[in-house]
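Please find the structures below.
The numbers here are math on the coordinates, done by the rules we state, and not lab data. Owing to the predicted nature of the structure, the values given are computational and were not obtained by experimental measurement. Cβ atoms are built from the backbone, for glycine too; each structure is taken alone.
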Structure P
Amino acid sequence: MKPLPARHIVLPLLCVFLATLGNPPAARAEGNGANIKQQRHEAAHRTRRIIFDNDGNEVVYYMDEATPEALLKKRTTGVVGTQVDTIVYCTWSSGFSYFTHNTKVGVPFVSTAEEPGKGPGSGFSRNKAQALFDQGLDPLTIVADYCREKEIEFFWSMRMNDVHDAWGAWYSPFLFPPLKKAHPEWLIGSKKNVPPNGTWSSVDYTRPEIRDLAFKFIEEVCNNYDVDGIQLDFFRHPVYFKSFAFEGNTTPEERGMMTDLLRRIRSMADDVGKKRGRPILISVRVPDSMEYCRAMGFDIEGWMKDDLIDILVPSGYFRLRPWEDSVALGKKYNIPVYPSLSESRLRDKEARSVRASLESYRARAMDVWQSGADGVYMFNFFHAPHPLWNELGALETLAPLNKVYTTGARGLREMSYWNKKGDQFLRREHLSPERPRTVSPGESANVSLRVDKPEPGATVTLNLRIKDNVPTDSLAVVYKDVTLPLLKSDGAWRSYNVIPSIIHTGMNRIAFTNEHTATHAITIDDMNLRVAY
């Protein structure tokens, strides 16, 4: 046999090489499917500076017309070219089974109900899901295809047990899905039997029917949509078993049920990945305490050990531990960790406003990067474009910017709502209106604040809010070993000058001492440290 001319060999290889250049890293064929585990691990460790979680409600609330352009304009196009490397897109999934993608397994959420007394334009009246379906369009496909075009990694997210249908809001009855109406026995409780932890409308994952449905919802997306990964959002909402809802703990058998579900999802996702020649990653969003997770019914470390998940997203409605703890766990099993920066839900408006500021998000992101985490996960922050998308993704861009540090942005109230005994898992100091510090005459109180060493030229102030605005002449504030001079008093607030050179990256101790000759106790109900350039 005559050998083939060189051009018959080189030209086809060149064409294959050039074809791969036109595809984004996550979309390139990463092999023939023979070693999907290795492909997964490589894909899991790609660079993700910022992960943007879009809960997908623009389809229901905010679109002016039923077009791909209108959908993408609301939250997606504005992050192109920023530090956002990954978009996580949730297609509603409220009430467990309602979706805004064109599901055949679940129920498409197409309600256009108005909010009572508000008239046209209110409530769900702008829901464009059905109008898109009628044109042969699908929100999940639209966003996935756009991300592929712009070389942005794309995950679909499912709220694993959403209970907005029990909030008592105007919309709750419309979110209560048919399956819950048909099978009240599948729920953890009822309106007359409300559990102490969480809400009554959570579905009960001890039911095989529920686990089967959860699997089928995920399987449908993996088979029908071009996703790089799926996220199991266990923070929406964090009650899955009756034993936890009513007693605050689960059994080994129940934890085994959830592990079996994860194992089933892992196997299915790998099978789909093999067929298409590109892996499907599995990310989980869970509380940042493994002990809390075990009480809920999740053996997170077991999932890691058995290679059932690829990415860990710790924290959500509440944060229980320093980020370093989650990072250490991830490193133990070679799994990337992306701490979730969720919006503040403190009831105190002034305290919440401080924590919702750009400066607060910057300080929180600095904390994430200094912990050794792989990137920043942004939840319930939908502004696009926005300066933060070009700031939070690297220490280098954050370092010279103004910041405000607090002991916690989320607060603790949510922790106690989902688990009345949640305090037992808290391993972080906290000072806020939800947990003030009272210093009686002759006594001291200490608090540690996570801070980063300022860049040269910074001005640093420690700000304390004094409950009832009582006199503070008897209060001494010591940062490490340096007594801070009072700069000014403004209403309930006291501002103290901090010499930047005494600040180090990490936990910084602050002590409050009330002189023994004082005539009254002093209660500090909020604190922040501002760094300005």
Structure Q
Amino acid sequence: MSKRAQWKILPTVPDEYLDSSGLPRLIAQLLYNRGVKLENIDPFLSADHRLEGNSFLLPDISQAVNRVYKAVLAREKIAIYGDFDVDGVTAMVILVEGLSRLGAELVPYIPDRINEGHGLKISALEKLHAQGVNLVITVDCGVTDLKEVKQAQDMGMDMIITDHHMPLKNLPRAVAVVDPRRGDSAYPYPDLAGAGVAFKFLQALFHKDSREKWLARLMDLVVLATVTDLVPLVGENRYLVKEGLKELNNSSRVGIQEMVALAGLRLGALDAEDISWVLGPRLNAAGRMNNASTSYQLLTTQSAEEARLLAVELEKRNVERQRLTSEILSRAKERLAARLHLPVLIEGDESYSIGVIGLVASKLVDEFYKPAIIINIGSEFCQGSCRSIAEFDMVSALTECQDLLTAFGGHPLAAGFTVARRNLTQLEQKIVNLARDRLSHLELRPEIVIDAELPLAALAGDTFNLIQKLSPFGARNPQPTLLTRQVEVIECRSFGTQSEWLRLKLRQGNVTWQAVDFESRRKREEIPSHIDVVYNLEKSHWNGEEVLSLKLLDFAPAQFG
């Protein structure tokens, strides 16, 4: 049973901030809630080049640039070692296309999710060495792969790490470790995606070069990664997403054009939500279900015919990914039924596909508001995918278990690991104990953070357009969430394939609004006549027309004082 969310209404914007901003109250409130200082309001709303970081402030960037130019001049073979998700694949395309313009001799390498897993692998490095590679540049991986980097250096290959994951206490012994999350980094924006770091690396390589302006053409790839990888859309990421959306909507990549058309979207009208819900999952589906090379080829092909076939292939894989996720989720929930009292949900099986275990873990967190770990159990080694809640840092927990693990990495809310099967039971017990220690004193309930309480009448006029000035929305700059109390339900209808959603007509005074509820899973007969509603304001299609409506996130019987 999912837990009822608690509503947390943020404090009212101080008068001093409101007066100094010169903005309408709601907009000032939203900016204040997001921690935007008065002097930063204009750059935040404009999301222009003032938010760009100087790429030469990235750690080890000069060493990286010098080593690449040395390799290009000496005609050394350079391998670009990526990852199989959207961030890893787009970062690879960015570096391959960028370094190709310098005349570099390149060997792109995407690891296989199922056979190799995330990060550097010694067997892959040996293959690259056998092909005559002298320099390996990683994208979106490598910062925690100390042993593998040392092995590559011992083989006579230099390494440049470009990554955005959290480093360990010790860094790999590479020529350069370019990661804005390094403790000693002077870079002002630590939250770049892996593709963002690759793009900044190219900016440094092309600095004051006549080809520098060409880099803007790569921003369609940067926006796909930045949005899909759920990095915070604050600081430089706002600029990258805003400019990237312009480039994406004019993309000359035939693969993107075909994928957009096949998904029923339209170039020129794409926004961050289309990337999150439609394009990102399709590009990710290749690496989840088979091999990410399909997505790589789609983004790089010049052939319209090949693009069409690849887009169709991704569409099929995405459908298969949805089916598999649903099947494994259903089975995992069945088997977890007797363990729902535990502070962390851990479930593993030989049949659980590595490609979707992270998605299943995510859905369990959403439903039960507990950390969740889903494991693919192999004959010798097991791979786990972890998703967590704000109260439990998963990477910190895995760090405490590192004596049992073969490899691990990730972020506090999303991480992964490899463990020898013989250590699995001990690992599970240790993580359960850690979760018990850190969570048992807390009342765990999902929280809906509410930006402002206001009457329905306040939504009239230009309110929606004003709110849109804060876009692009995403992590750390979410869609504004509003609360309106004592709303009358004058109409309520079920819809959806299993009548699982609700369409409501709401009235307050002489103001009427349409609302859609995709979240609560409550039946029509459970809806009281008067409710307090929490919602986002959005454009939706109603009887063939585009109209403003309320997207309900939660509601409760109205409180009349």
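If FRET efficiency 1/(1 + (r/R0)^6) of positions 295 and 479 (r between Cβ atoms, R0 = 35 Å, to 0.05) is computed to be 0.40, which of P, Q is the source?
Answer by label: P.
P, Q: which one has Rg/Rh (Cα atoms, Kirkwood Rh), for residues 191-358 alone, as calculated, at 0.99?
The value was obtained from structure P.
For FRET efficiency 1/(1 + (r/R0)^6) of positions 239 and 471 (r between Cβ atoms, R0 = 30 Å, to 0.05), which of the structures P, Q scores highest?
Q
Determine which structure produced the value 19.1 for mean count of other Cβ atoms within 10 Å over residues 343-350, calculated from the coordinates; the candidates are P, Q.
Working: P: 15.5; Q: 19.1.
It must be structure Q, since only it matches.
Looking just at mean count of other Cβ atoms within 10 Å over residues 63-70, which of the labels P, Q belongs to the structure with the highest value?
The maximum falls on structure Q.
Determine which structure produced the value -11500 for helix-only ellipticity at 222 nm (-39500 (n - 2.57) for each DSSP H run of 4 or more, over all residues; to 500), calculated from the coordinates; the candidates are P, Q.
Checking each candidate, the match is Q.
Identify which of structures P, Q gives the largest calculated value of FRET efficiency 1/(1 + (r/R0)^6) of positions 503 and 519 (r between Cβ atoms, R0 = 41 Å, to 0.05).
Q
Taking mean projected area of the Cα convex hull in nm² as the quantity of interest, name the structure among P, Q where it is greatest.
P
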